[in-house]
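Structures for review follow.
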Structure P
Amino acid sequence: MKPLLPLLRSFKTLFAAAALAGSFSSQAAYPDKPVKLVVAFAPGSSTDIVARLLADQLTVALGQTVVVENKPGAGGNIATQMVMGSPADGHTLLIHSVAVAVNPSLFANAGYDTLRDLAPVAMAAVTPNLLYVHPSVKANNLAEVLALAKTDKLSYASSGNGTTTHLGAEWLFRSLAKVDITHVPFQPAAATNAVVSGQVPIASTSMPPAVPFAKSGKVRPIAVMSVKRSPALPDVPTVAELGYPGFEANTWFAIFAPAKVPVEVLDRLNAEINKALTAKPVTERFESLSLEAQRLDRPAMRRYVEGEVAKWGKLVKDIGVKVE
């Protein structure tokens, strides 16, 4: 029987090599069916527009159709829960906004932990939040807005309770400047329209709905909430420049996968998405929407998301905002 042992060892070696080769083959074959890109918000939203731009590019790059599926509801939590519970093979992805970093602190039961249940794949775009007023408001800069708030009863519109347009404004007004300006939540485009019509004197929204009105003079931009000025409104100073260093409240869009998707798949997706962000149809549309492409490798993206989860979680706690 002894002469059989070397033969059995040879068979074991062959089986191991075959298994390893099969593993490599499986990894190399990704994707082997259509990829679903689940959008956390409704058709026509900024998140949806970014998703469809990237889906067109990725369909070519991956050699499989990338299907966009909208699953709005509960601030994006429905889509997030759907994706985190899907097979961890890279064929179901999530595109979400900065809300994915805010919601676990904001909702009594968001149903997920961002850093535990999701794998950051790639950033896509970022846009600063913008503070602006109706032209009739007797304030031309941030200092004058804050001074006016101490003598007049003012209100401001945001893109909704718990959004960074709301939380950023509360951070600025209540925590830093110590002024009381009443918050009035709207849907994103409706918040801008409320200021344009004079219904509300002040707004804090992301850039896309506001920039056309700022350029036409229908609203007066006061400050951008990023750490650097926006190319869309280069003459508008940042909140940080105006006496509040380190202040940053952006709206961003990023792609995530279920937590246990293989690293090789995540790395490929990251590379393809970063490449897609340089395509002319994407860059031109981003420019028209006042979005800036944000290309990060996966470690840098994870660090960024970790920082956002910590920052907004602390702010939600400090302000005392909760959504049931």
Structure Q
Amino acid sequence: MKKLTTSALALMVGAGLSVSATAQDNPCNTPDDAEEMFLTIGTGGVTGVYYPTGGAIQRLVAANRDQHGVRMSVESTGGSVFNLNAIQTGELDMGVVQSDWQHHSYNGSHENFPEANPDLRAVFAVHPEPLTVLARADSGVQSMADIPGNRVNIGNPGSGARGTFEVLMGALGWSEDDFSQVSELATAEQSQALCDNNFDVMPFTVGHPSGTIQEATTTCDTVIVEISGPEVDGLIADNPFYSAATVPGGMYNGNPDDTDTFGVRATFVSSTDVPDYAICEVVRAVFDNFEAFQRLHPAFANLDPNDMVDGGLSAPMHPGALMYFDAVGIEVPDRLRS
């Protein structure tokens, strides 16, 4: 097995972390005669951030496939809710999901997950994901209060973005009847449809910068709508998987100022069905090559390895992930140790 790279060692030391001899040798206890293993990653639409996140993980795992035998494929899916249900039924091995839906899937605490999945396991957290509400400039929507009465694309069934917007709707006492028209277009379709004047408002929970938001803001005149108020404050106070968030000003055409909103965290999850050493090798591929991972998408640029084992995670951490983090000295909260 390969040893930790120089860059990974420097990262751990710079973060004040210890690197044990075990971590440098074989932290995953991968058998020398391990058979080839094929794992599937569920992501999201190809123009969102989940799909390139899955691709970045797959690329790093593939770089040393001859040493551990783990092969991965990345599938574009309907998003978080779909991925979590598919992991529960065994159709997917791993997935990128929003932190709120990770919580609900593990606990069975939402109508999308009527039965808890006690076998769901967290692997690590990734980037923040603000709820980003984009409106056509000619729609007259300037604030959250202006959204009722307009045409809204609530998103495709199975997407975490749709689910989060529906939570906001519930907190505000809105229903679909409050909109003049409701559409259910998927991520890959919504930007062009917005600019084709097929609807007025596009809520999307996504990491930034986002290709979807970039496409819409450069194709037609749009505004990012502030999402704030006592109802939003209540959601943040009552749910540990939500937090206040900001869409940076100047990132997108026509939106020079910071926009306040709230959001979740993208997280990477699996299940107890996937062997410990395989999960460990996946985690090792990312964290041994952390600087390379950060370069694979702008949303990863400011990630902190310590925060990635805490923020947004609610299911117990997979033993394979614990194996790696314990070996290199990254501290995992006790609440995630099952």
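Values quoted throughout were computed directly from the atomic coordinates according to the rules given, and no laboratory measurement underlies them. The structure presented is a predicted model; accordingly, all values stated were derived computationally and were not measured. Cβ atoms are built from the backbone, for glycine too; each structure is taken alone.
Hey, Cα extents along the principal axes in Å derived from one of P, Q reads 62, 41, 34; which structure? Don't skip to the answer; put the middle values down first.
Details: P: 99, 40, 32; Q: 62, 41, 34.
Comparing all candidates, it corresponds to Q.
If mean count of other Cβ atoms within 10 Å over residues 289-296 is calculated from each of P, Q, which structure is the one that comes out at 20.1? Don't jump to the answer; show the numbers that get you there.
Numbers: P: 20.1; Q: 17.0.
Only structure P yields this read-out.
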- Task: Have a look at P, Q and say which one yields -10000 for helix-only ellipticity at 222 nm (-39500 (n - 2.57) for each DSSP H run of 4 or more, over all residues; to 500), as calculated.
- Result: Q
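For which of P, Q does FRET efficiency 1/(1 + (r/R0)^6) of positions 225 and 257 (r between Cβ atoms, R0 = 30 Å, to 0.05), calculated from the coordinates, equal 0.55?
Values: P: 0.55; Q: 1.00.
So the calculation was done on P.
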